[in-house]
Every structure is written in structure tokens, then in C-alpha cells.
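Structures for review follow.
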Structure 1
Amino acid sequence: MNLPLDILLTVSTLVVGFATASALASWSEKVFPTVTLAILAVGAGVFVYSFKSLPDPQGWREVPNAFISVVARILN
């Protein structure tokens, strides 16, 4: 089963955002965020893969378009 690229782009953007926040929280508590950095690397890799695999990329406008597409799929 292949996921559509807009869903991958949206999920990876959210994962990278949450992992960055978690890494900063761990760092502020003087704990090394090992698992968080691994999740951040995987999320960034999926983001790059999905961004490079788009058939007709429009630059960074693809990220908000992907979010709009996913919300439209949920509401439809």
C-alpha cells in the first residue's frame, strides 16, 4: 500500500515539528535526546523523500498545499 505524497509530506512535517520541540525540552532538562534525534532524522528523511518525489514541485508552496489537501480529505 502506497501512501499519497501529500499525506507523507504532512505527517513528516508534523513529526519533525514535534520531535524538534521534544529535543529542545530534553536538552533544557540536561538529558541527551537519543530517541528524539532518531525520530527527527527519520522524519526529515521522509520529508525529503516525499518532497523530491512530487511529480510537479512548486517549491515550498507544496507544504501548505499538502496540509490543505489532507484537511479536505478528512472533511470530505
Structure 2
Amino acid sequence: MEQINLKGYYREDILIGLFQEGKISRCQLVCHHSPERRQQFVDFCKERYLQQDEAAAEQFADELMKLEQEGEI
């Protein structure tokens, strides 16, 4: 399935639906969530010397989930 291009920011439920349908990548999901989330991802990648790609987006999502479970966010 061909992925779509996104412009701007979208509600989380919309992004998750598009991701689950295979219409956007995990990187798009992270980067089009909010300006703050996008900056968190950029900072996460810089701190770990990662390219902003699918693997980094997956690591970032895992880190967010871990922090959420620990009550950090």
C-alpha cells in the first residue's frame, strides 16, 4: 500500500489509524503528532546519535511507552 504525505499536525487517534492501515510510517506518526513531540524525537535522535528513521522512531515510541508506564509522562 502506498503511503500518504502528511502536512502539519493531526490528532493522535487519526495518526494511529493511518499507521495501523499502513498509510503512514512510524516516523510520520511521531513527527506529525505535535511540534513538541517532533522536537522530542529530534532531541532523542541527537542524544543517541541516531538518524531520524523508522528504527529510531520505534525506539522513541518504546521509550515513551516506558516513561508512561513509569508515570513519568
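Looking at Kirkwood radius over Cα pairs in Å, point out which structure of 1, 2 has the largest value.
Going through 1, 2 one by one, Kirkwood radius over Cα pairs in Å is largest in 1.
Looking at relative contact order in percent (Cα under 8 Å, 6 or more apart), point out which structure of 1, 2 has the largest value.
1
Given a value of -25500 for helix-only ellipticity at 222 nm (-39500 (n - 2.57) for each DSSP H run of 4 or more, over all residues; to 500), calculated from one of 1, 2, which structure does it belong to?
1
With Kirkwood radius over Cα pairs in Å, for residues 3-42 alone derived from the coordinates and found to be 10.6, which of 1, 2 does the value describe?
1
Laboratory data are not the source of any read-out in this text; all were calculated from the coordinates shown. Model, not experiment: these values are computed from the prediction.
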